[in-house]
1. Where does the value 4, 19, 13, 12, 12, 12, 10, 8, 6, 3, 1, 0 come from, among I, II, when P(r) over Cα pairs in 5 Å bins from 0, in percent, for residues 13-60 alone is the thing being computed?
2. 2.3 is what came out when distance in nm of label points 7 Å out along Cα→Cβ at positions 85 and 101 was calculated for one structure; which of I, II is it?
3. Can you say which of I, II returns 23.1 when Kirkwood radius over Cα pairs in Å is computed?
4. For structures I, II, calculate mean count of other Cβ atoms within 10 Å over residues 77-84 and state which one comes out highest.
5. Match the computed value -10000 of helix-only ellipticity at 222 nm (-39500 (n - 2.57) for each DSSP H run of 4 or more, over all residues; to 500) to one of the structures I, II, and report its label.
Structure I
Amino acid sequence: MIQSLDEIEKWYKTKDPWQYETTKDDLLRKDILLSELPSQIYNHVLDIGCGHGYITRDLPGKKIIGVDISKEAIKQLQEMGLKVVMVSGDNKRAANSIAKEVGINEVHAEITK
């Protein structure tokens with residue numbers, strides 16, 4: 001089942017919608033997941049569907065990029081003090097319009113490489 005954007009936004013009105021931060025099983029699952037990664041620091045890491053960053057913030061990387069479509073998830077990341085930027089291949093006008101809609105202040109547009 002695919003959730004609509006409205007459903008995702010409602011879900012993220014809660015700070016920890018899946019209760020990852022407090023559920024013993026989820027804490028164990030996170031430890032297992034991270035232990036499966038080779039023990040090294042990567043130059044670049046991409047987490048698609050990062051949500052509020054439960055796994056993302058512990059990934060081993062120098063530059064970690066998390067991607068999500070929820071403005072509520074983006075807001076939570078900002079409240080945690082994480083730097084949130086938009087990187088887009090779209091023209092500056094389109095990228096700035098979308099960034100404004102989801103509450104992102106730093107925009108890098110017209111990226112082709």
Structure II
Amino acid sequence: MNNLVRHQFKPGQSGNPGGRSRDPALRGLQKQIRAKRPLLLQTLEDCLKAKSGKVRLEALKLAFLYGYGKPPEFAAPKPQEVEEHELLTRDFTEAELVELEERAKLLERNEASTNGEE
């Protein structure tokens with residue numbers, strides 16, 4: 001335990017003040033790419049105007065992915081929520097609707113008798 005306390009950072013002190021080290025070759029490549037930015041953007045624009053739908057779609061994906069960032073991912077619904085949604089949105093037969101109405105009336109009567117409302 002003493003070993004952990006001794007190595008804790010002081011408030012306001014970064015655990016990695018220099019940041020992640022960058023490979024010099026990577027920095028050089030980034031500079032070269034940034035120097036070509038106008039050409040790259042023109043190429044992307046040309047792809048957005050291409051006759052091929054496949055090329056346009058890929059260009060759109062890149063434009064949105066890098067222009068706006070990846071959209072948030074949402075968790076899949078729980079199985080119970082899916083069942084409830086399907087139950088609420090499906091088409092019922094006439095017989096099923098009559099049965100549901102009868103059940104609702106029975107529940108109301110039971111609730112009323114429990115509360116002494118009869």
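1. Details: I: 4, 18, 27, 27, 14, 7, 2; II: 4, 19, 13, 12, 12, 12, 10, 8, 6, 3, 1, 0.
Only structure II yields this read-out.
2. On the way: I: 2.3; II: 3.0.
The value was obtained from structure I.
3. Values: I: 15.5; II: 23.1.
Among I, II, the structure yielding 23.1 for Kirkwood radius over Cα pairs in Å is II.
4. Values: I: 13.0; II: 10.0.
By mean count of other Cβ atoms within 10 Å over residues 77-84, the leading structure of I, II is I.
5. Numbers: I: -10000; II: -20500.
Of the options listed, only I reproduces it.
Quick note: the coordinates plus some simple rules give every number you see, no bench work behind them. As the structure is a computational prediction, the values presented were derived from the model and not from experiment. Cβ atoms are built from the backbone, for glycine too; each structure is taken alone.
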